[in-house]
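Laboratory data are not the source of any read-out in this text; all were calculated from the coordinates shown. Note that the structure is a prediction, hence the values are computed from the model and not measured. Cβ atoms are built from the backbone, for glycine too; each structure is taken alone.
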Structure 1
């Protein structure tokens with residue numbers, strides 16, 4: 001397959017994005033081309049549960065499109081780059097491998113790196129790229145020079161509501177008589193990554209503005225956490241009305257909740273992602 005221009009890549013992107021919803025199916029019986037779709041996903045490592053779901057979802061969409069005859073005469077093939085633990089080195093390696101495949105004309109991800117830095121790689125290569133990762137990081141990269149990033153599009157709206165709406169929701173529950181807030185105290189635990197910290201910092205700001213006291217403010221290293229008991233001991237020393245954990249790894253959320261339930265406090269628990 002001969003290399004295609006940026007304009008041609010964009011045309012293929014516009015066709016391929018229909019994989020994310022309803023397909024505009026071509027009636028032509030012959031397939032003009034096989035378009036490779038590159039997926040960045042953490043297939044191994046602590047976020048593998050999410051990455052494997054990314055892969056299954058895209059493959060299902062591709063299978064459905066191909067079974068219906070393709071799009072504009074093209075069929076699709078999935079090529080996956082494993083970003084593993086989402087470190088800069090592993091993400092860069094996966095990005096370079098997919099960019100080096102001349103058959104890949106469009107790339108996407110649920111999330112790949114912790115900061116979305118790969119957007120710059122895509123812009124340099126003029127590779128159409130769609131991502132559902134943290135919108136704040138995407139905005140910070142693209143907003144200063146949007147013309148430089150015509151290749152790249154976010155699938156997610158602003159994450160700003162994470163910063164404010166938990167506080168509003170909890171206070172509405174109290175106003176409706178669903179819960180009581182005798183102390184207006186909150187414990188906030190986060191993970192040392194851009195996604196989790198951006199949200200926890202926004203939450204802390206909103207809770208403080210609403211007159212809440214933050215009794216616990218802890219950050220754990222990014223990655224697998226098997227023992228939350230030392231942090232939970234601090235939570236139990238000054239029982240809060242609300243306990244929040246913004247760590248997004250499913251295994252970490254499960255172990256956190258299980259260990260919280262060993263000696264539960266009378267608190268509303270919010271696990272932000274997983």
Structure 2
């Protein structure tokens with residue numbers, strides 16, 4: 001019997017160090033789709049605590065997202081690509097502190113993670129959820145905002161809020177049924193070594209910047225808490241506008257109507 005081709009080693013040799021394969025499995029059939037046959041996806045969004053006052057309120061709000069809901073107010077509607085159904089099922093939306101401060105009180109430098117698990121997601125859904133949860137955690141909105149945004153009869157149009165940064169967003173895991181993964185131990189060891197080197201590089205850089213911040217803050221009497229500010233879209237408004245009072249995006253029905261009109265114009269021009 002000939003030996004199986006070492007797919008992992010061959011592919012990894014052509015990939016950058018921060019993108020590596022660790023296992024493979026034969027496809028059960030030619031119709032198997034990595035995208036459409038995925039049963040559960042896990043996203044993680046990493047962020048510093050910053051000006052967030054209450055992770056418990058974020059978790060209270062996140063719990064309201066669990067279950068099957070119409071998430072049209074938590075995404076960018078992709079009508080032009082045929083996405084007309086916005087019901088998705090979330091199984092977990094939770095926030096926790098990764099490395100709590102050694103001090104008795106929490107620190108704005110504490111690193112946190114938002115974990116979101118579901119069967120499928122809409123365009124920019126996670127980044128929309130992050131924006132809403134951040135405002136709830138900062139005390140600008142209450143957890144009941146989730147109920148309002150999930151009520152598409154009452155609120156059929158999404159408020160025009162911005163997207164949270166894509167930088168901390170990580171598709172952490174994808175789950176499939178009936179697949180047995182073949183792990184290559186040599187490639188796995190190489191991957192761990194490479195990621196340890198990446199961790200060391202970025203951890204050192206982070207600590208160097210933190211040392212500079214400690215020195216700068218020792219000369220400044222006021223407390224500056226802007227650790228997470230860059231993750232939310234910048235607003236030029238001095239007075240805060242609540243989500244439900246923001247200008248609204250077109251409704252799904254309006255978008256479909258506009259799309260149909262545009263297609264008819266294109267057909268007539270042909």
Structure 3
């Protein structure tokens with residue numbers, strides 16, 4: 001769980017549609033926002049960019065299977081022989097009028113949803129049962145959640161009753177021109193050398209008949225480009241940043257290496 005202030009420089013983000021305007025409208029009107037899209041397509045960077053641009057403190061929570069409502073709200077802790085209440089990141093965000101970003105919210109335990117519902121309708125309230133407090137979110141508070149539709153299953157999915165409480169934006173991988181600019185900006189590798197890397201990423205995403213859970217992310221392309229910019233050879237960089245992270249299957253790895261040979265010669 002991380003907290004960032006809006007004092008630092010605004011992180012780089014290349015807008016692909018009208019997502020920035022929609023974020024601003026949601027923030028201005030106190031509406032929650034849901035971001036949908038594959039891993040590594042820029043959802044988190046978008047939130048960091050917009051939070052910094054708006055000057056709002058950002059609390060980011062990486063959700064997981066064991067994340068409970070208490071992890072978000074807070075709990076009593078024993079300090080120096082005394083019991084002290086410590087706010088969780090969601091409570092701090094509400095108190096401060098900050099932005100709270102729940103990354104991969106569908107992974108969290110079901111009791112988290114119960115906590116979020118009063119914050120995502122006209123009440124905009126957070127109930128803290130352990131202290132008896134009822135916090136009303138100030139105008140600056142914003143709740144953002146994200147998830148990957150491709151990872152949903154029967155047991156871990158966002159119910160329609162929850163989904164319909166949010167405005168929503170679907171994210172995909174950027175077009176090649178934009179992705180080249182993003183990868184070059186983030187890695188320091190010149191655009192001419194980034195272009196075949198992005199072309200490789202596009203081919204991997206379009207592969208059919210391969211048991212890949214997901215195509216290569218922009219994040220992994222940035223990792224590969226960063227290694228190349230530091231002097232590592234193409235084959236070694238792609239092996240470490242693309243082929244190995246994408247699959248453990250030897251046949252799939254061989255097919256990916258063949259694709260690298262096709263692109264790079």
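Just checking, which of 1, 2, 3 has the largest value of FRET efficiency 1/(1 + (r/R0)^6) of positions 120 and 176 (r between Cβ atoms, R0 = 30 Å, to 0.05)? Largest one: structure 2. Computing Rg and Dmax of the Cα atoms in Å across structures 1, 2, 3 gives 21.8, 69 for structure 1. If relative contact order in percent (Cα under 8 Å, 6 or more apart) comes out at 28 when worked out from the coordinates, which of 1, 2, 3 was used? It traces back to 2.
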